[in-house]
1. As an exercise: Rg/Rh (Cα atoms, Kirkwood Rh), calculated from one structure in P, Q, equals 0.95. Which structure is it?
2. 3.7 is what came out when distance in nm of label points 7 Å out along Cα→Cβ at positions 124 and 204 was calculated for one structure; which of P, Q is it?
3. Please compute relative contact order in percent (Cα under 8 Å, 6 or more apart) for structures P, Q and give me the label with the greatest value.
4. Out of P, Q, which one gives 1.05 for Rg/Rh (Cα atoms, Kirkwood Rh), for residues 84-179 alone as computed from the coordinates?
5. P, Q: which one has Rg and Dmax of the Cα atoms in Å, for residues 156-211 alone, as calculated, at 15.7, 46?
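Nothing in this text is a laboratory measurement; each read-out follows from the coordinates by a stated rule. Given the structure is predicted, the values throughout are model-derived calculations rather than measurements. Cβ atoms are built from the backbone, for glycine too; each structure is taken alone.
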Structure P
Amino acid sequence: MNKQSNLYTIIYIVILVAVVGAALSITALSLKPLQTDNANADKMKQILASVHIVAENSDVKSTFNQYIKEQYIINPAGTATPGNAFEINVAQQVKLPIEKRQMPLYVCELQNGETKYIIPMYGGGLWGPIWGYVSIDANGSTVYGAYFAHQGETPGLGAEIEKPAFSTQFEGKNFFKDNRFQPISVLKAGTKPYAGEDYVDAISGGTITSKGVESMINNTITGYEKFLESVKSTKQQ
């Protein structure tokens, strides 16, 4: 075949594209298990961070299994069914009406024997998705710890939600005040809520992201209201 002909050039390009495409596909398939493992490890670290446990990459799975004793799927009626909470896509579930959601819950047992309930959350910030995990004491109301993250919020502004200076404000806040269920508010510094709910200060210059955190907590935690009420009632008996 004439190597200078158009036909030769076309055949050469088609073969080259096919070979490169196959090589990329094989590489992607071979790397997928590693990528999945890394994503799972990062998720485990974030869950553990909400209960103030730092896990190294080398032993994150064993640390996760050490402290996370049970996993449940919560329905809107407050019923907890044992299940693989780790596999629930929270981003999809929060878009559904509450009555149709499957809500994951992790039960953590600390070294001192205390039980903490960890609730995953997902919402929207100024530039993209935000998410987090909030851990609650065995009384079903008091926040033990919180971890928040984002995909593309502005450094020094909205991105500050991932810093301890913001997340530690939630510690000790309650979802029940005077026996009424009330999600925690995120308000401009110096502002107080009208309904008497617990609140934290918003990030200066990051108002939209801060309100995104508030909306995320409100939208997510409301689905767990009946479950938390049952935990609270059991604890008071």
Structure Q
Amino acid sequence: MENQIAVVTGGAQGIGLAVARLLIQKGVLVASWDIDPGNKDAMADLGSNAMAVDCKINDLATVEAAYARTCEAFGVPSILINSAGISGPNAHLDAYDPEAWKQVIDVNLNGTFYVNRVCVPGMKEQGYGRILNVASVAGKEGNPNASAYSASKAAVIGLTKSLGKELAGYDIAVNCVTPAAARTRIFDQMTQEHIDYMLSKIPRGRFLKVEEAAEMMVWAVSPENSFTTGAVFDLSGGRSTY
């Protein structure tokens, strides 16, 4: 993977940062696309092979600008890990704020579409690429009081399967992962009741570690993953076995 160029959305913290760190250890040049104010410091800590790019993934113009800046600094990306997302509030569907619903769908689904749309042409031109979209076990099973999040992540799974088939004739793998919850800042958006519910559903009896997620995700965007595409890699600690 040495000297490959990767885009990691949501790379300022959590799973995205763990992935960026592991990619850099393998010699990859990483551009972290994030609106988090800590993005610049996080990438500075990772050294000269990392760069921070301000990017609001649910705004196509800023995604296109982030891509242009990445290409100018590093070159055309051959790896995309789309990790950015929000959970939205916890509420019954009949009490769910319609504006919050729109925001969750806009970031988690439309943002995934925009980032994939912008990065795919360069990979097709190169005849090589690896894309990994971060969905969620909620997209497989649905979490109560999280209808927008569950729906958005189910849609990310469907988008990934569709794009994987579209690009199957190229050496471009498009897959997704469905993690159980990890202790990241996304917990700040959730009620304690919802956090306890998620933990109760994990047969492993603990939350996912971001380093564990990074190991699977980095393999999925490596040259070794040369056959599987349009697939869902499970990271749910036994909650889902499909």
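1. Considering all the candidates, the number was obtained from Q.
2. The read-out was computed on structure Q.
3. By relative contact order in percent (Cα under 8 Å, 6 or more apart), the leading structure of P, Q is Q.
4. Attributed to the structure labelled Q.
5. Q
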